[in-house]
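J.: The next part holds the structures, each set out as structure tokens.
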Structure P
Amino acid sequence: MLNELTTADRLQLMKFVCSFAWADLEVRPEERVFIGRLIRRLELSDDEEIQVHGWLDVPPAPDSVDPTSIPVEHRQVFLAAIEGVIGADGETSLEESDNLQLFRQLLR
């Protein structure tokens, strides 16, 4: 399914994943590892990878991660990646859980 994403879709996915990594106001090492693996799976260019690492240093602006902008055909891919980053550290904070629940509702 990841190979069906356009370049723009891949960057949008990474922006969402990074924003969820910031949900508890801290990007943990395990989340960074997960994101690094996803970067490789998506085969992002060097410039795109730099952009993603920027989102790990400073979270994406809230208005740039609107769940309703995700194409319907890609919503399951986005949801799976977000669930992956949330579970990467083996802990789910209340903030992460709340954000995931809201995200699911907005995707309906």
Structure Q
Amino acid sequence: MIHLGPVEQEIITKLTSGVAPNVLEVSNESHKHSVPPGSESHFKVVVISQDFNGIRLVQRHQMIYSILADELAGSVHALALHTYTPDEWIEKRNETPESPNCLGSKNRT
């Protein structure tokens, strides 16, 4: 059984009701960054939704930012967004780019 933190669960709940996703993947990537164990500050979000048809990428991201405004004003420090229509998702072969490695203060040279 996978345990989701409260912030991750809230992101899932809000996006599920906010954009009616065909596919929704929320990954807490905080462990890849210079944050305390158990943090919920860095997320990768993949959303495939019919709601994105005819909407430019920046507008899709603005939709997500609006839905997650409370989280972004609070504990969420970084949000990697990958937003696609169902047809775009098929073209991408259901793949998203990997998140880059953290360049936080502990990892700088």
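J.: For distance in nm of label points 7 Å out along Cα→Cβ at positions 30 and 46, which structure out of P, Q has the highest calculated value? Don't skip to the end; give the middle numbers.
T.: On the way: P: 3.3; Q: 2.2.
Answer by largest value of distance in nm of label points 7 Å out along Cα→Cβ at positions 30 and 46: P.
J.: State the single structure among P, Q that was used to calculate helix-only ellipticity at 222 nm (-39500 (n - 2.57) for each DSSP H run of 4 or more, over all residues; to 500), giving -9500.
T.: Working: P: -20000; Q: -9500.
Among P, Q, the structure yielding -9500 for helix-only ellipticity at 222 nm (-39500 (n - 2.57) for each DSSP H run of 4 or more, over all residues; to 500) is Q.
J.: For relative contact order in percent (Cα under 8 Å, 6 or more apart), which structure out of P, Q has the highest calculated value?
T.: Of structures P, Q, the maximum of relative contact order in percent (Cα under 8 Å, 6 or more apart) occurs in P.
J.: Thinking of P, Q, which structure, once Cα extents along the principal axes in Å is computed, gives back 42, 31, 28? Let's see the in-between values first.
T.: On the way: P: 34, 31, 24; Q: 42, 31, 28.
Attributed to the structure labelled Q.
Each value in this text was obtained by applying a stated rule to the coordinates, not by laboratory testing. Quantities reported herein were computed from a predicted structural model and do not represent experimental measurements. Cβ atoms are built from the backbone, for glycine too; each structure is taken alone.
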